[in-house]
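Next up: some structures, all given as structure tokens.
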Structure 1
Amino acid sequence: MPRPCATTSAASSARMPELLRSAEPADLPRIAALARWVWLDSYAAQGVSNSFAAYVERAFAPDRLNGPMWVIEEGEFLLAWAQLDPQAEQGVELTRLYVAPRCQGRGLGARLLRHVREHDPRRPLWLSAWEGNDGALRFYRREGASLLGETWFELDGQRHRNEVLGWEALQP
């Protein structure tokens with residue numbers, strides 16, 4: 001089976017170009033699969049509990065994936081995905097920016113983030129990220145995000161602190 005995000009020099013020279021485009025309805029099954037993979041890789045360090053399994057099944061059901069979305073793919077392989085909630089009360093919420101674990105470090109997340117920020121450049125962009133997701137927090141800070149506050153994510157009666165990070169509008 002091909003490994004599109006392999007890091008060997010032979011693999012990188014044979015890569016197809018990465019395509020960033022708006023997501024389409026036909027992408028939803030792949031987006032759901034990628035979302036479940038990345039979420040579990042980030043949060044299920046001790047394994048997959050019943051509450052985690054139920055959450056990813058519900059949260060990433062294809063019929064619940066809506067709003068403006070973009071994907072980065074390489075041939076038939078979905079590598080990264082971003083989703084916005086333009087109805088957020090303050091600015092635009094980046095609800096998800098997920099990069100396949102084997103593909104992290106290739107600049108895909110930064111590319112998607114730049115694209116998302118340009119989608120509605122007159123409004124600030126914000127997101128929330130779990131305080132234990134060090135890689136995501138480092139990435140967003142490296143991309144210029146400022147700490148705006150905190151919020152809480154509740155799953156199965158347990159509260160998890162999230163940092164709220166954001167960027168000012170690109171245009172006044």
Structure 2
Amino acid sequence: MDPIDKNIVRLLQKDGRLSHEAIAREVHLSRPAVHERIRRLEAAGVIRSYTAQIDWEALGLPLTAFILARIVGDCYPAAQKIYRLGSERALVEECHRIAGDWCMLVVTRSASPIALQDLLDEIRAVPGVQNTMTTVALSTVLREAEPIPDESLSAPAPPSKETAPK
């Protein structure tokens with residue numbers, strides 16, 4: 001991935017609906033060249049999807065909770081079951097396998113503490129789930145993905161006089 005590709009990814013990360021024409025103006029390439037680069041980035045799996053940022057409060061699911069789960073045996077089947085749990089009042093947004101004392105980190109959205117409690121009961125009923133610990137978020141300070149830093153897009157600096165080979 002060259003600096004132009006990184007710049008294209010950074011632009012799309014900020015606004016996934018940005019037109020190829022607008023990207024072409026930003027990176028100083030033709031629209032067909034940008035189209036081809038994006039197609040290659042998608043084929044390589046660098047760009048996996050284009051998604052919408054959801055306002056969970058507007059959807060009636062304002063409560064965010066992080067559930068740590070300890071699972072006996074293989075985590076993957078339990079994670080698949082956990083990910084499918086939920087109702088209109090509570091759902092599992094993300095499920096991560098983690099290192100440490102806990103096996104799984106589950107991010108949930110709920111309409112209320114009672115809805116979260118019901119979801120926790122469902123998670124605890126999944127075969128292999130031994131224990132859970134839940135943290136409820138009071139507020140979200142930062143939600144949007146961090147864009148690729150601009151400094152990673154520039155070419156490496158030439159060696160200084162102190163580091164240049166003699």
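Thinking of 1, 2, which structure, once FRET efficiency 1/(1 + (r/R0)^6) of positions 32 and 112 (r between Cβ atoms, R0 = 41 Å, to 0.05) is computed, gives back 1.00? Kindly include the intermediate steps, with their values, before the conclusion.
Details: 1: 1.00; 2: 0.20.
It traces back to 1.
Assuming -0.31, -0.48 is log10 I(q)/I(0) by the Debye sum over Cα atoms at q = 0.09, 0.11 Å⁻¹ as calculated from a single structure, say which of 1, 2 it is.
That value comes from structure 1.
One of 1, 2 was used to compute mean count of other Cβ atoms within 10 Å over residues 96-103, and the answer was 12.0. Which one was it?
Derived from 2, not from the others.
Have a look at 1, 2 and say which one yields 18 for relative contact order in percent (Cα under 8 Å, 6 or more apart), as calculated.
1
Suppose you compute distance in nm of label points 7 Å out along Cα→Cβ at positions 104 and 128 for every structure in 1, 2: which one lands on 0.7?
It traces back to 2.
No value in this document is a laboratory result; all are computed from the given coordinates. Everything numeric here is computed off the predicted structure, so don't read it as measured data. Cβ atoms are built from the backbone, for glycine too; each structure is taken alone.
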